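The data blocks that follow each hold one structure.
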Structure I
Amino acid sequence: MSASVTSTPVDHAPRVPAAPDTAITAVADMARRARVAGRVLGHAGAEQRNAALCHAATALRDARAELLAANARDVAAFSGAASFRDRLILDEARIEAMARGLEDVAKLPDPLGRVLAEWTRPNGLKIRRVATPVGVIGMIYESRPNVGADAAALCIKSGNAVILRGGSDSINSARVIHAAMQAGLRAAGLPVDAVQIPPDTDRRHVADMLAASGLIDLLIPRGGKSLVERVCREARVPVLSHAEGLCHTYVHAAADLEMARRIVLNAKMRRTGICGATETLLIDNAIAPVLLPGLVEDLATEGCTFRADARARAIVPDLPPATEQDFATEWLDAVMSIAVVDGVDDALAHIVRYGSSHTEAIITEDEAVATRFLNETDSAVVMWNASTQFCDGGEFGFGAEIGIATGRFHARGPVGLEQLTTFRYEVFGNGQVRP
């Protein structure tokens, strides 16, 4: 039987008694209910969690017409840049992709209960490290309504409750998607409070989430640089984030020229508004005179514009000049910065100076150079002879992703199921006491 979307979810978990303070915030109330729901979800079997995702996928498909109408209202009210508008738009194909994404996550191995390590001490104690849910996750994101479905799917599968605070520009779409996720939970006999959204678009909810120490265990921001910087600056809760995706593709002197043209075009123009899009092309001086004119022609034909350094403009005079700020800009649009470099040392130095530790790629047939680039590029993801647009959880085999992490702890790169777990230690004895 298929799950249906309803506007009034049934709560399968007991309510946490409200605090005496009558001024309790909506976020605090949601977080307390999420804590209870998360305990139920985290102890549910994999089959039950997977069933919730499959029911939610059916509910999304059943709500297709409602979701398209809601999204049309969001798009009609949107007044931002074209690249961000594209992120907001849902159509039949994108809705189906969301539904399939839920089913794909359901097919992935269960991340909970994995024995990460085990050993026996000289006194006979057996110890093992076992994967467990993080707890309550707060997701703050902008524009893309599909992020809500992806995040909810990963949290359900990994046994985490989640509070989803999407941008006000996608609120109508988010409400329909949220109803579908709760319909899936309900149909599987799981508490609907495991996936919640704030009741309105009040900006206070973001501030309350940032201050929710002890209520929310992990915050994950996904959006523009200003949003992420604010979250990192003001949060009293651990944050898993990346500030921006200023990705580079370096075409080395030993590159296959046809391969380079194909990869660079895809890395920039496949989807210009995603964080894995290449923003800066670094091209080796040894091949720039031969390769750069063709690359520029390929990109320009697809609508790309440019900002180029003096050496690149000496080869293609019509290129607009680049400023220092251009090389430090995440365009998220059909704009590419170009610099001609003197070998791998110069390329690495450029990436260190301007990069955001997200994703970098080298195109070369020289294995030794590629190995050095991979070893010396300190970014979350480094690629050899591949488009930076592959920096995506689905392409890594993680299913949907909740974001890309560029920090040091506790995850880097695409954040999927395993990255949404922590661990505990289980100790087995047979009567040992400590001397």
Structure II
Amino acid sequence: MAKLDYIKEAVIKRNPNDVEFIQAVDEVLLSLEKVAEKHPEYIKKGVFERIVEPERQIIFRVPWVDDQGKLQVNRGYRIEFNSAIGPYKGGLRFHPSVNISIIKFLGFEQIFKNSLTGLPIGGGKGGSDFDPKGKSDAEVMRFCQSFMTELCKYIGPNTDVPAGDIGVGAREIGYMFGQYKRIRNEFCGVLTGKGLKWGGSLVRTEATGYGLCYFTEAMLQDKGNSFKGKKVVISGSGNVAIYAAEKATMLGAKVIAMSDSSGYIIDENGINLDVMKEIKEVRRGRISEYAKSVKGSVFHKDGRIWNTPCDIALPCATQNELNKEDAETLIKNGVIAVCEGANMPTTPDAIDVLMQNHILFAPGKASNAGGVATSALEMSQNSLRLSWTAEEVDARLKDIMENIYKTVSETAKEYDAPDNFMVGANIAGFIKVADSMIEQGIV
């Protein structure tokens, strides 16, 4: 029996229906077996029992009125998971799939991701099963105001600083910030991803996608390789995917495929990002429109984007989107690296296949930490009442991501798992938080 099986059993008993959360905990605990052997004080001090249990779980009703005057009710969540190294930090997700399990898994992952950035931020996550798609600006505003009316009781610049996530962009952040300011009568850095005119940070929009590519490039260069001349497939076409495509292109790669929930497009000439941004960021349209606008591109309504032969795969859409069969197909087609831009997009059996075949694999908690890192830089700018240039923020982001790769790689070697960046990320993120928890006593 593994040393930490009792923790997993307790998590399953306490959260029997939270499938995504159990998956996330299981993946981390597998990596921490060697830590438990090397550091028995973590068992003695009950660190493992505490780190898998949120410090606070908030669930609330969100009533709002649609444009037809009909009352609608959604459910809101905020999981404040761990504040050992700083105020809770993590995004808000507005999507019909949101439930307590997904928010807990995301909040749990956020603990280690935030720790890896080297910045003083704890782990949290939140959101609602509200779907902004198809809603008018007025409906989105009314929902966001109702959501923040309750959430504002629990957050603050030194307590909990939410950001955006799926379904929560500049529009939603603006409406929520306005409501927080109205209720609390204070202008502060309570949310990140704010507009540039009122406290936002340059490069925040690009940060997760750019950071993903900075991490991937550092990993490739460590192995004598790079993005240059590589074919890249990126799932998704939202914020993370678009700016990952932009930075990969800047680094000399050719991005040949992207997707959304309706299907995927292949453009062997390289994705035209001006067209993609117009469709997805300006018109909020479907990716099928790209094939109508760009000659030579093809839209696939059915099938899997991972069937597209490529050198580098960047899953940037959602959890568990890349399965074992996809991994086998990618390997057969010559992939050399799979780096996660989304949170937990690769299933456990797919990860096993990639690792067994010596494919470079970067877990999201390391490779997509650029977004939260730049959110923390936004917090710093708000506290200092100043704004850094885009070049300053981008340089800091690049340094952070390269340092995360270095930390993850060195930790993996230290624990006899060279090139296992999942093990390295989990252990490096955990130790900083665990030591802080012990030093702060039983809290």
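Please treat every number below as a calculation from the coordinates, not as lab data. For clarity, every value in this text was computed on a predicted model and none was experimentally measured. Cβ atoms are built from the backbone, for glycine too; each structure is taken alone.
Quick check: 2.3 is what I get for distance in nm of label points 7 Å out along Cα→Cβ at positions 30 and 310, calculated from one of I, II. Which structure matches?
On the way: I: 5.3; II: 2.3.
Corresponding structure: II.
For which of I, II does distance in nm of label points 7 Å out along Cα→Cβ at positions 254 and 294, calculated from the coordinates, equal 1.3? If you can, show how the numbers build up before the last one.
Working: I: 2.0; II: 1.3.
Computing distance in nm of label points 7 Å out along Cα→Cβ at positions 254 and 294 on every structure in I, II gives 1.3 only for II.
Name the one structure among I, II that relative contact order in percent (Cα under 8 Å, 6 or more apart) of 15 was derived from. Let's see the in-between values first.
Values: I: 19; II: 15.
For relative contact order in percent (Cα under 8 Å, 6 or more apart), the value 15 is produced by structure II.
Here volume of the Cα convex hull per residue in Å³ has been calculated and equals 141, so which of I, II was it run on? Write down the numbers at each step before the final one.
Working: I: 178; II: 141.
Here the read-out was taken from II.
Identify the structure, out of I, II, from whose coordinates distance in nm of label points 7 Å out along Cα→Cβ at positions 214 and 246 was calculated to give 3.9. Mind showing how you got there, number by number?
Details: I: 3.9; II: 1.5.
Only one of I, II returns 3.9 for distance in nm of label points 7 Å out along Cα→Cβ at positions 214 and 246, namely I.
Among the shown structures I, II, from which was the value -14500 of helix-only ellipticity at 222 nm (-39500 (n - 2.57) for each DSSP H run of 4 or more, over all residues; to 500) calculated? Please list the in-between numbers first.
Details: I: -12500; II: -14500.
The read-out was computed on structure II.
Rank structures I, II by distance in nm of label points 7 Å out along Cα→Cβ at positions 126 and 342 and report only the one at the top, that is, the highest. Can you show the working numbers first?
Details: I: 6.3; II: 2.5.
Comparing I, II, the top value of distance in nm of label points 7 Å out along Cα→Cβ at positions 126 and 342 belongs to I.
For Cα Rg over 2.2 N^0.38 Å, for residues 278-421 alone, which structure out of I, II has the highest calculated value?
Details: I: 1.11; II: 1.26.
Largest calculated value belongs to II.
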